[in-house]
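Chemist: Scrolling down, you'll hit the structures one after another.
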Structure 1
Amino acid sequence: MELLTQRLLLRPFRAEDCHAVAQGLNNINVARNLARVKFPYQVEDARQWFELQKGFDPRSVIRAIAFRAAPDELIGTISYETRDQADAVFGYWLREFCWHIGLMSEAAAALVHYAFTSGEVEALASAYHKDNPHSGHILGRLGFVENRETMSDCLALNIKVPSIQLRLTREAWFAKPLTQANF
């Protein structure tokens, strides 16, 4: 399954994406915003993650983010992982040179919409580190509602950091007016 937005292609991963994943995540400014990414991050780490995702619940959706004009060049990832718990876990990252131009908002809106229309997801859970308010803004614009503050892992810094846990239900998503700006 591929999703197209105005500027982006969300596509399945390919083995050759491992180098781009390693490049993107071997940046402390990116890795420090994620719970489960170590730093430094090498190609072998990307290969291991690539193999690991093959064992995820088949209802999970993990996609490479690329520009429509350059579909082979991965600039980030976005996913929701379905596990035994009720809520699918929603997450993402984007290479630093692509920050602050609305790309993640565009990708996130497309995948959330897919989750609630085709993915049979009832609710998404997500989180962001408190010192990363841009991610909180993206999630808030999608309609995610904060439900608690906690301490979360930051493997890249090898510490626990304050974070905000959020949730978005299918009902709340469809109650929100959708516009082309969402995609």
Structure 2
Amino acid sequence: MIDEQHNPWTTLSSREVYQNPWIRVREDQVLNPKGGEGIYGVVSMKNKAIGIIPIDDEGYTYLIGQYRYALKEYSWEIPMGGGLLEHDILDSAKRELQEETGFTAAKWTNIARLHTSNSVTDEEGFVFLAEELTAGETAFEETEELQIKRIHLDEAVGMCMDNQITDAISVAGLLKAAVILKQQV
């Protein structure tokens, strides 16, 4: 049986090769689990990824549409953003929901902790279910040109299943929210 606490990698050296306000990239010289020498690149995030599934009283959620520069394509996603590592994740979720949808929520449930691409990044993400919504004003950031779509949760799950929604946090969050909410009925 494998000891899950044992790290089979040996780091020989590490150097930062790039950083900006959102990420740090480092290159490690390593010995792999079989003893071979190699390099390992790691992207460290300066924020936690925060996703929110807002659910209204009729079972509808709200998706955000935006062009994603890195993908060079349009993407439908749950409301999401970054929360500084030292900030409370729920406070970050509340801020992101208000900024991107204008909503505030009276009921919050943390439904997921995930790692977005754990072979190359240490990014940690969280997904919250936000219920008992109250409408308000959005506050888009300078980098955001967003479209908001009200859609039934079942239809959003269908968009995940037929690859219209491909963002990992959105897919995981929407599928998990659907299961949780069906169990509450």
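Chemist: Assuming -8500 is helix-only ellipticity at 222 nm (-39500 (n - 2.57) for each DSSP H run of 4 or more, over all residues; to 500) as calculated from a single structure, say which of 1, 2 it is. Each step should come with its number before you reach the end.
Modeler: Working: 1: -8500; 2: -6500.
Going through each structure in turn, the value belongs to 1.
Chemist: Quick check on the output: 163 is volume of the Cα convex hull per residue in Å³, derived from one of 1, 2. Which one produced it? Mind dumping the intermediate values first?
Modeler: Values: 1: 110; 2: 163.
Going through each structure in turn, the value belongs to 2.
Chemist: Have a look at 1, 2 and say which one yields 15.6 for mean count of other Cβ atoms within 10 Å over residues 84-91, as calculated.
Modeler: Label of the originating structure: 1.
Chemist: Moving on to the next point. A value of 2.6 was derived for distance in nm of label points 7 Å out along Cα→Cβ at positions 28 and 68; which structure in 1, 2 was it taken from?
Modeler: Numbers: 1: 3.8; 2: 2.6.
This value belongs to structure 2.
Chemist: 12.6 is what came out when Kirkwood radius over Cα pairs in Å, for residues 108-163 alone was calculated for one structure; which of 1, 2 is it? Don't jump to the answer; show the numbers that get you there.
Modeler: Numbers: 1: 12.6; 2: 14.7.
That value comes from structure 1.
Where a number appears in this text, it was derived from the coordinates with a stated rule and is not lab data. This one's a predicted model, so the numbers in the text were calculated from it and none came from an experiment. Cβ atoms are built from the backbone, for glycine too; each structure is taken alone.
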